[in-house]
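The structures come next, written out as structure tokens.
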Structure P
Amino acid sequence: MTSADVLQFVASGLQNGAIYALVALGFTLVFASTGIINFAQGEFYMLGGMLVAAGVAAGVPLGVSVAGAVVITSAVGCLIERAVLRPVRSAGPLALIIITIGCSMLLKSWIRHLFGPDERAVPPFSGSEPVALAGALIQPQVLWVLGITVVAAAGLTVLYRWTRLGLAMRACSISHDAARIVGIDTARVVMLSFGLSGALGALAGAVVAPITQTAYDVGARMGLKGFAAAVLGGLGDPVGAIVGGLVLGLLESGAVAVVSGTYKDAVALVVLLLVLVLRPQGIIGRHLGEKL
């Protein structure tokens, strides 16, 4: 294997890892605010890609289609929290997790009914001519994936450290009761967390669709990998989500290089099981506090 081949596998791993990181950030936002796993996150990813494809097919400019997909998916996330989860929030974490699985199945069926079972293509954001970098060929769309991941991570860092909403989210990640005592509207914070997780999922789906195409059934696979990345990095920690996503992407690319592409999708499952058994707190391993 030449150095160019190694760089190609590294570039592929970083590309996939950046996608997983965006999806993992959605899991992290919801878990940090509520203590539950939102298994509809993969369908947010699917919804973003499908809405962009539908918008482009209808003649809507690509940039407007992406913005519209992010806004609509964010609204869907808020609606799920407000109309489905909030009325039964006293049912316990397990019941709420099962409800998110039901929401995932509903979204998947709804999109299949609206747009059909066929794959849909989305044009690249800025051309399709590969860029040569140190012997590796990289599609321009991959640079968009990496750039958007960096911007999303920076935006969340600013949100958490220097905004009132971010401080409220951090307070809720420690204790909902304590946050309510100091005057924080925890219900609003949780709803906005779902909205942000929907926006991140849709953004990931929109930016990846030009590379892989999209369909109504892509959410489950991406949801699993995003969840594995979040657990690997440290569930509830945004930095851990980024680290976990990139590490998982590189591990998958390494498996393809060393073993076979047949086992690529099994890497996420193996990593998830190993982390849960050997280091449940993940790579970062920060204590998240009590969720009430």
Structure Q
Amino acid sequence: MPLTTHIGSLTLKNPVMTASGTFGYGLEFADFVDLSQIGAIIVKGTTLEPRQGNPYPRMAETAQGMLNCVGLQNKGVDYFCEHIYPEVRRTGTAVLVNVSGSSPETYAECARRIAALEDIPAIELNISCPNVRQGGMAFGVTCEGAASVVRAVRAVYPKTLIVKLSPNITSIADIARAVEAEGADAVSLINTLMGMAIDAERRRPVLSIGTGGLSGPAVKPVALRMVWQVYEAVKIPVVGLGGIMNATDAVEFLLAGATAVEIGTANFIDPAVTLKVRDGIQEYLDRHHFASVQDIIGLAHQA
């Protein structure tokens, strides 16, 4: 099929995925979009133990985007396995779990439990989480930290392993090479950029913890640049995300080297945006006489 793409051993019917944290477990969107037609659904971040998340307020609008500090609120991996998995396995498309943790061991144990679920073909590791052993520094901001998580997870997880990279670093290419060396099957980028908003009248930060992750159209140029750089740095597939609001945005990421894309903030504006982007990619291929989406992946590098 013209839109089929591959990430490790995972075959997607089209390159449009949903970004973790913006689509719930997918079931919440079933009244608005045919879930079976999406390339893949990446469910909200899942941790070994339940997490309450951060205090409210934890979302704020900004110019051309939004900030959030939700804090990985979820009921834990066992709850997912027992209560959510039986429902999401029937969506008719690939369902991936975004895995988070506070140490390599908690990442690995969470991944090990998900590996036992027959109809979850892949996970996405969120290495932007704070390393409690190093005073809260995110795993994904150093090559050593990123590699330690991937190494631990790869030892217990046999299926397709995607590592989600943080943009809050000096060289994202170095981080990508580090996780590739430890056995990552693909990388996805970018996670949110750190930002903040201040209420001038109240003279204090809008978000409860002060800072949060910036997403939406404002981050697209940064995300596109990083996908371009990582595509040239590694041999594994790259999944692009960050500010994709329409099919033209998605095509730009594919041309920059993305094998697939994830749509995040746009889901809050239009619950059916994923299929509109899918159809727009097909229209682009037809209009420019490309036989398949594979023909345009990384094509801008040849210009």
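Identify the structure, out of P, Q, from whose coordinates semi-axes √(5λ) of the Cα gyration tensor in Å was calculated to give 30, 23, 18. Walk me through the numbers on the way to the answer.
On the way: P: 30, 23, 18; Q: 26, 23, 21.
It must be structure P, since only it matches.
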Where does the value -8000 come from, among P, Q, when helix-only ellipticity at 222 nm (-39500 (n - 2.57) for each DSSP H run of 4 or more, over all residues; to 500) is the thing being computed?
Q
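For distance in nm of label points 7 Å out along Cα→Cβ at positions 169 and 241, the calculated result is 1.7, so let me know which of P, Q that is. Walk me through the numbers on the way to the answer.
Values: P: 0.7; Q: 1.7.
Working through the options, I get structure Q.
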For distance in nm of label points 7 Å out along Cα→Cβ at positions 145 and 249, find whichever of P, Q sits highest and give me its label.
Q
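Of the structures P, Q, report the one carrying the highest value of relative contact order in percent (Cα under 8 Å, 6 or more apart). All intermediate terms of the calculation are to be shown ahead of the outcome.
Working: P: 38; Q: 20.
Once relative contact order in percent (Cα under 8 Å, 6 or more apart) is tallied for P, Q, the winner is P.
Which of the displayed structures (P, Q) returns the greatest value of mean count of other Cβ atoms within 10 Å over residues 33-40 on calculation?
Numbers: P: 24.5; Q: 19.9.
Comparing P, Q by mean count of other Cβ atoms within 10 Å over residues 33-40, the maximum is at P.
Computed from the coordinates by the stated procedures, all read-outs in this text should not be read as laboratory data. Fair warning: this is a prediction, and the values are worked out from it, not measured in the lab. Cβ atoms are built from the backbone, for glycine too; each structure is taken alone.
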